[in-house]
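S.K.: Each structure below appears as structure tokens.
No value in this document is a laboratory result; all are computed from the given coordinates. In this text the structure is predicted, and so the values were computed from the model without any measurement. Cβ atoms are built from the backbone, for glycine too; each structure is taken alone.
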Structure I
């Protein structure tokens, strides 16, 4: 009976060790994949940009929308 218990404990110990190792490998793989993807530079010139807005009141942009437009103009000019 003691031998069976020792075998079960040894099996569970190995199973937990394997699961922890797999979790570490999965985390490493995910981190490496994200890092390698972040190293890609896929920027290219564009003829247009989209400025998502807020409200327009009486044919005039709200303060938030106006600042977004101003920021977009600054980005375009730089």
Structure II
């Protein structure tokens, strides 16, 4: 994704997300679309769209996505 390398926190958060949710999911996500447009805050906000497993919200995923979002925003 263009520009991500210059923001270490964003890069690290996206690696964490891709490791957990899968690279294909990142590639098809609003996270990637917004980041490619330079809409960094909106990209970070879309991490919170990925908190479900088996159709229900999982507290562990909510916690993980909040941490990834904070990490993403920390370098902007």
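S.K.: Here helix-only ellipticity at 222 nm (-39500 (n - 2.57) for each DSSP H run of 4 or more, over all residues; to 500) was calculated and came to -23500; which of the structures I, II was it taken from?
M.R.: I
S.K.: Another question, then. State the single structure among I, II that was used to calculate FRET efficiency 1/(1 + (r/R0)^6) of positions 18 and 66 (r between Cβ atoms, R0 = 41 Å, to 0.05), giving 0.10. Display every interim value, and only then the final one.
M.R.: On the way: I: 0.10; II: 1.00.
So the calculation was done on I.
S.K.: Kindly point out which one of I, II the value 21, 59, 18, 2 was derived from, the read-out being P(r) over Cα pairs in 10 Å bins from 0, in percent.
M.R.: Values: I: 14, 18, 15, 14, 13, 10, 9, 6, 1; II: 21, 59, 18, 2.
The correct label is II.
S.K.: Quick check on the output: 13.2 is mean count of other Cβ atoms within 10 Å over residues 2-9, derived from one of I, II. Which one produced it? Intermediate values should be presented prior to the final figure.
M.R.: Working: I: 8.8; II: 13.2.
The value was obtained from structure II.
S.K.: For structures I, II, calculate mean count of other Cβ atoms within 10 Å over residues 10-17 and state which one comes out highest. Walk me through the numbers before you get to the answer.
M.R.: On the way: I: 10.0; II: 20.2.
Greatest value across I, II: structure II.
S.K.: I've got another one for you. With distance in nm of label points 7 Å out along Cα→Cβ at positions 34 and 50 as the yardstick, tell me which of I, II scores highest.
M.R.: I
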